[in-house]
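The next part holds the structures, each set out as structure tokens.
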Structure 1
Amino acid sequence: MRTLITGGVRSGKSFQAESLVVGAPDVTYVAPGPPPDPEFDPDWAARVQAHRERRPEHWKTVETADLEQAIAMADTPVIIDCLGTWVTALIDELDGWDKTLDEWEPLLWKRVEDAILAMTAHAEDVVVVTNEVGWGVVPETRSGRLFRDLLGTVNQRFADDCDEVLLVVSGRVLRL
């Protein structure tokens with residue numbers, strides 16, 4: 001089963017994702033965001049630490065932006081938390097914040113398609129967490145609009161290949 005869980009920040013997405021695999025004897029938890037740096041961004045470091053502490057000790061955590069490899073190497077159910085941090089890490093990796101899309105967008109979509117292929121080929125359940133974007137104001141900055149547009153399209157691509165899509169709002173789950 002492939003499940004995409006979307007919703008706003010602090011809506012309960014991660015808790016819902018974890019609850020879907022809590023009965024599995026082993027789980028691979030893929031955290032694809034930028035590595036925490038307490039000196040540069042103490043808030044991000046605290047969020048990552050809170051997620052680490054909430055997970056059961058027997059779950060394997062893989063902190064990497066290489067989703068394809070992380071999924072392929074897992075022999076357990078997989079949680080990916082989350083696509084928003086993954087897209088940020090990819091844009092960082094491709095130096096895309098200051099370049100034109102023509103210079104790096106094909107590389108991003110190759111990574112997206114490779115990750116989706118790995119997800120659909122995985123023999124165990126895969127639960128993908130993402131942020132819902134575009135329900136608010138248009139971001140003022142180019143980087144904000146770029147992120148919103150790319151993540152919205154990445155979300156659609158993953159949803160196309162998932163068996164189920166869940167929307168979490170205020171801790172409540174809606175099946176889409």
Structure 2
Amino acid sequence: MRAHLAVIDMQNVFANPQSLWFTPGFADIVAPVHKLVAAFQDVTFTRFVAPEEPIGAWRLYYERWPFALQPPDAELYQLAGGFQGSTVDETTFGKWGPALAKRVGDVDVLVLAGVATDCCVLSTALAAADAGMVTWIVADACAGMNDEAHERALDIARGYSPHIEVKTLDEVLTCCA
């Protein structure tokens with residue numbers, strides 16, 4: 001099976017406990033995500049970055065979170081957890097778009113890991129599935145804003161089967177490594 005791993009938004013802004021966007025389970029998924037990265041030949045890291053000039057609802061969003069209106073090279077937007085590699089930057093929650101689609105190509109499955117399950121991971125999975133991509137979310141290599149939000153997002157994703165499947169790290173490593 002040909003698969004591409006997209007590691008969603010493993011960035012300082014979500015890893016740092018002092019950040020307003022801290023994801024409490026971030027540290028717990030660093031090791032599982034490293035295992036996935038080591039097992040896959042094709043890996044893309046995504047980064048959520050602020051737009052130069054927010055428009056529409058994004059104006060309201062950045063009025064609420066003004067600290068995040070920083071350029072893409074700001075420290076808060078850099079990859080955390082010792083991750084490095086090829087990146088796709090998007091100013092949206094969902095990372096599925098022309099840049100990631102080009103990187104993924106015509107593989108059999110897009111595998112997702114990262115943060116936050118209940119925001120950027122789920123948004124990416126839904127957009128990829130709508131585009132016709134079979135998408136797997138690795139439950140134990142994702143973290144949500146809290147455990148309840150993580151589980152709710154996984155339950156929502158399960159409702160999109162067979163377009164989206166929720167898998168364990170072991171299932172993905174057995175299948176795709």
Structure 3
Amino acid sequence: MGFPDNLLAEDEEVVLHMHPHWKELIGPVFWFIVFALVAVFGYTAIPDDWGSWVPIARWIIVALAVIAIIWLSITPWVVWGTSHYVFTTHRLLLRTGLLTRKGRDIPYARVNDVSFEQGVIQRMFRLGTLMVQSASEQGAVVFKDMPKVEMVQSTLYKLVEEDRNRRTGVDDGGV
């Protein structure tokens with residue numbers, strides 16, 4: 001899904017549009033499977049000789065499993081899907097949330113430093129933590145579980161340089 005064009009200035013274009021790394025969805029998938037199996041097993045395991053309590057007990061188990069699935073599986077999927085890391089030609093945009101939206105925009109003119117960290121496991125999954133230091137009251141922005149963090153860091157550095165050249169009128173000769 002593309003980022004809404006109405007958030008961009010006239011001469012601004014989206015360069016990268018990312019979500020947190022897909023590894024954040026492993027837990028929600030695991031919990032979905034676990035509680036779906038619990039619901040099926042709980043529904044079928046209650047013996048019929050419990051009398052009139054059988055339908056109530058079965059639906060209580062199913063209801064509890066559905067609540068757990070919503071809380072531990074569906075909610076994290078929605079959070080992941082509504083978390084956007086957008087790098088445009090002029091600024092970095094961070095948008096999160098579905099009902100309560102949070103956003104932060106950092107113009108490249110305010111970016112002081114861009115760095116990343118990767119552990120061994122993170123390198124295997126091609127993700128890391130991206131830190132963007134900005135000259136603002138809020139300070140640094142930390143993007144945990146950023147996919148392809150090395151590529152993003154170098155792209156962001158290039159975008160900051162291109163923005164600086166654009167604002168000062170320097171032609172970089174297509175580099």
Subject >> distance in nm of label points 7 Å out along Cα→Cβ at positions 80 and 112 derived as 2.0 - corresponding label from 1, 2, 3 >> reply: 2
Original post:
4.4 is what came out when distance in nm of label points 7 Å out along Cα→Cβ at positions 8 and 40 was calculated for one structure; which of 1, 2, 3 is it?
Top reply: 3
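State the single structure among 1, 2, 3 that was used to calculate relative contact order in percent (Cα under 8 Å, 6 or more apart), giving 20.
3
Every number here is computed from the coordinates shown, using simple stated rules; none is lab data. This is a predicted model, so every value here is computed, not measured. Cβ atoms are built from the backbone, for glycine too; each structure is taken alone.
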